[in-house]
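What follows are several structures.
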Structure I
Amino acid sequence: MKIKKQHVVAGWMMMAAGVAGAATTNEVVQDNIVVTATRVEMPVSSVGSSVTVIDRERLRDRQCASVVQALRDVPGLDVVQSGGAGGTASVFMRGAKSEQTLVLVDGVPLNNASDVGRGADLSQVPVENVERIEVLRGPQSTLYGADAMGGVINIITKKGSGPASGEVSAEAGSFNTFNEKAEVRGGNSRYNYSAGASRQDSQGISSANERNGNTEKDGYGRTEASARLGWTPVEEFEATGLVRWNQARYDYDGYNMSGILADTDDRGEANTLLLYGEGKATLFDGFWRPRLGGSWVSQRREDTSSLGHSLFDSLLQKLELQNDLYFGKANLVTAGFEVQQESAESTYEAMGYVDRFDRKTARHQSAYAQDVLTTGPLTTTLGGRVDHYDVFGTETTWRVAPVYDLAATGTRLRGSYGTGFKAPSLFQLYSIYGSPDLNPETSQGWDAGVEQDLMAGALTVGVTYFENQFDDMIDYNFVTASYGNVSQAGSRGVETFVAAKPVKDLSMRVSYTYTDAEDKMTGAELLRRPRNKAALDATYAFTSKFRGTAGLVYVGERQDEDFSIYQNITLDSYTLLNLYASYDVYKNVTLFGRVENLFDEQYEEVLGYGTPGRAGYGGIKVTF
């Protein structure tokens, strides 16, 4: 008997239709569908992992000009930026190191192979032409490999449809900041397209904190262009191409000979070019859906400081084959193969000293399989993966994530357990400070939570407990003057949320995260991870034309290191209140504005680095 394609898809869609309300821990978007948790479109009711979705409406209401801004109030995630716009931005997810989180654009990795730990700098990722951002917490190496032992951030771009449409916008505000953006999209049954370009310029603030006597402004400028094209010559096949280009120029401050951050006339430039193409087919009446894709990502950064010059250059190439097999309405098997090659080089010259890391290349192959099985209200996702690296051999990971959805009572019980790993970076392996004998970092983590819909879905509450163990952590060993597997760490905590729509025109989200992250070798708190973090977001439609949003974020005390005395210090807690408003002057003309840090809070995210005070911005958007 043949399996009808429409019957296969309908089974998953029917489950999605039964989910009511939006939540913070497992938010709902696009008919309650998420992609990142299983690498295929799945109803949120069938996902056992903790995932937050920042959708298009939320990006609009918060007037997000960067991914950094969009992520600041996500539960279980802490964003830390060194200075103002353009300053290096790192993310700590559930206590994991920043380089242990994988950052993707439409599934293409952005982690930089020339970075010391192969991390991703979120400051260079704008939200132009972005449909939504999915944040997946916990070990995810089973589906995503080495860089995902802490979690995954997947930035998904807009796919065009319908008659040609678009928008242009312009904004100006504090610190002599100017933002311009243009987007266009459209499509039909045979093709689709979306494209965008943006430009940001800002005089900025002093990267070194002004409260320490630093007054020089460190400016920033960024240009980005992107395009996504799709072609469907027949119903059973679709081809997609994606290109994104980003160039940023920035000023920054550096440390003086005493280890103190101070005004310096330092400048840098960063360039990223991302290319991706894939073909997807639907065979045997929808039973088998193969996807073949390839990506090419080049990243280059060049800095010129008062002390010298540095250059970082990397290239990441990847080829992947994913097969989705639909065994009836309630059993989906996904199996895939990946081949990846990364190369990098760097040079640092200062005061006659030259530290050159000649180009090195690493290759690895991987295979993974996952089964999503639904039996009544219980859906269980179980998967495993094998990665083989030329340098250190083979690493295996696995993950299980069940969810029990009681639609009659609006109750969802979720849980997951998984293992992860982080491969040594090229710099950690082959630089003069490296060691080719390094082993990968490993982790294991689990979480369990419950969500409850109340008041006919107008109120949703949830709580999740999590624990992570990180072993063989790679850090610099001052005794051997090289990198080694010398550390162990652990984290545990609670993520809670309340999502409510008490009246038709008001929606609210409140979240609180407690994180206890410590170095298992010393018992000390891990740097830049606050124990307490809370967020409040409320949007009210005063009229059909006028909307307002208030966003509040509280970040508790956390540890940082003072390099002038090589001791840890405590950074003060802080609270930021931001206000946003938009007004539709005409059907296709919108005025918008926002005030950030309304109470002019003085705070530091990184010791010695400045942060913006009270700031205001306003602009106009025209749609067509």
Structure II
Amino acid sequence: MKLGVCYYPEHWPEEIWADDAARMKALGLTTVRIGEFAWSRIEPEPGRFEWEWLDRAVDTLSGAGMQIIMGTPTATPPKWLIDAYPDVLAKDAHGRVRNFGSRRHYSFSSTTYRRESARIVEAMAQRYGLHPGIVMWQTDNEYGCHDTVESNDDDARAGFRVWLKERYGDVGSLNTAWGTVFWSQEYRSFDEIDPPLATVTEPTPAHVMDWRRFSSDQVAVYNQMQVDVLRQNIGAVDTTHNFMGHFTEFDHYPVAAQVNVSTWDSYPLGFLEMAWWDDQTKLNHMRTGHPDFAAFHHDLYRGMARAGRFGVMEQQPGPVNWAGFNPAPLDGMVRLWSLEAVAHGAELVSYFRWRQAPFAQEQMHAGLNRPDNVADQAYHEAAQVAEDLAALGDIGNAEQADIALVYDYEAHWAHEIQPQSRNFRHDRLTFSFYSALRRLGVNVDVISQHHALDGYKLVLVPSSPMISESFVERAKKSDAHIVAGPRTGSRTENFAIPEALAPGPLQTLMGIKVALAESLRAGAEHAPSGGDDIIWREFIETDLTPLEVSSDGNGTVWQNADLTYLSAWPTEETLIGLVSDLYDGTPIVSKPIEGGLRIRRRGGYIYCLNYGPEAADLDSVLDGSLAGRYVLGSSLLKAGELAVLTAK
């Protein structure tokens, strides 16, 4: 387990580099990420490289005992490159250029930019690929940030047509798959097809889905190019990319498969403000973050990572600069967030950033140190985390859980393309399932529907419209009970209603058919028995008797053998009751958790973390056999406090 920090030597006078490095080491940090935004300093003019300053930075940091994560600088192409190759710039839905002046100003589809990216990555890798102080390479930075996955530029349009031809073979097959006879949208050739952007009203759903698939594929192709160039020059050194939280614009699974370690950037307070939670929830957790947000992403990125290797590349240390409101964390939260990552199996927690920048766009973004170089609150909490890890010693591995939660990006896209209810959000439903599991104190693996199901006792599918035949076959062969939420199996791969209706392939596991679905306004008569402001219900044709019904007798929960189907948006309480009935594992908690307390097991330890806002008494929640096993903390936790117990 390593602690690290993000550092920008190009931002600071060279005479303080050595002191910075010495203080990092003394703090208990072991890794430092550099380089990911430094292209203009590395190559100030086309073909003229200035390596000397970066050589000295690398030698200074590694000489102090810091292990370096080197970032490729492709997220910020310099002005001279944009002036020489304006076709690099992305275009918005209306074809307007998104100009230079910030970051991420390129199109993933640009053939010019792929060439220039390969050139600068190769130059960096040849210079530093065998440097003993560099232990990992990061490709680019936060793919897709600032709505940059899709681009309406010439290369993207041309690439989309090639992608479609490879997928469908002939335009007649595409017309059939998309249903273009509707509204007289039939095409005579692939050259007639444009991205489904800036249309008068909604475009063909299958057209939109394929555009999103294509755009997502461009990210994976671009990342693979960088990994290939690096691998030719860096030997067996690890690679990574730093994904983001709450970001669904491209499919992360293929990119994660290309790198050795999946990392993500954890900003619990910023993401709380951007998410769907109501004002009271945001006030309750204003300084802590939502109890399940960071944990979900830890499980997500561990689940998609090679051999489960994941970490946090950027951990929020204080107020950020990009949310609607930017409060400071409650004292103790940086420590809590760090150890929660450890609890979920992280091998790295890296804080962003070493020192708050006194200039440019991120002046208001805190660091471990203030701009005047005085240690800030997070500095002291990072030091405490280093001491905590030393006290814990061997923290063990993150074993496979008994319960898996299926999360797919295409499922999210399908709900965005045809929501049918302005409140039906795939991510919101997924979090409801995840929160219910967390309140039961069980470990959870977040997986794709293509993941192996061996060893799981329970697999929850919150809502996957395009569930595959392959998943159903693996489910039949597994010992897992499957719980599928509303709209699962409701669409084919080409975004059409299945011939046999929903839930599509799941009908072979359970004799039900969705005859009709409706979404209702909150407060509607005969609403199902929960779901807060989200009322979605389906009318089922079947010979089965429902386990639960709404006030008018319409079934909402159905079960047959190893499949349970939810035909209405469930409450967390419904899910807690259902999982409690189905799961026969050994619980850590004696009853479902209320409030902001969360518990997670890793190796020989149980981690208890209180997101508040109220204090938590562990003696009233934990199984009695765990009493007195505290390694860190105690049984009474205030908001922002944690405890770690031995599990055996």
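Bear in mind that the values in this text are calculations on the coordinates, not laboratory data. All of these numbers come straight from a predicted model, not from anything done at the bench. Cβ atoms are built from the backbone, for glycine too; each structure is taken alone.
Looking at structures I, II, which one was FRET efficiency 1/(1 + (r/R0)^6) of positions 193 and 481 (r between Cβ atoms, R0 = 41 Å, to 0.05) calculated from, given that it came out as 0.15?
For FRET efficiency 1/(1 + (r/R0)^6) of positions 193 and 481 (r between Cβ atoms, R0 = 41 Å, to 0.05), the value 0.15 is produced by structure I.
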Fill in the blank from the handout: Matching 137 (volume of the Cα convex hull per residue in Å³, computed) against labels I, II points to structure I
Completion exercise
Structures I, II compared on volume of the Cα convex hull per residue in Å³, for residues 321-400 alone: the greatest is I
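Of the structures labelled I, II, one was used to calculate helix-only ellipticity at 222 nm (-39500 (n - 2.57) for each DSSP H run of 4 or more, over all residues; to 500), giving -9500. Name it.
Structure of origin is II.
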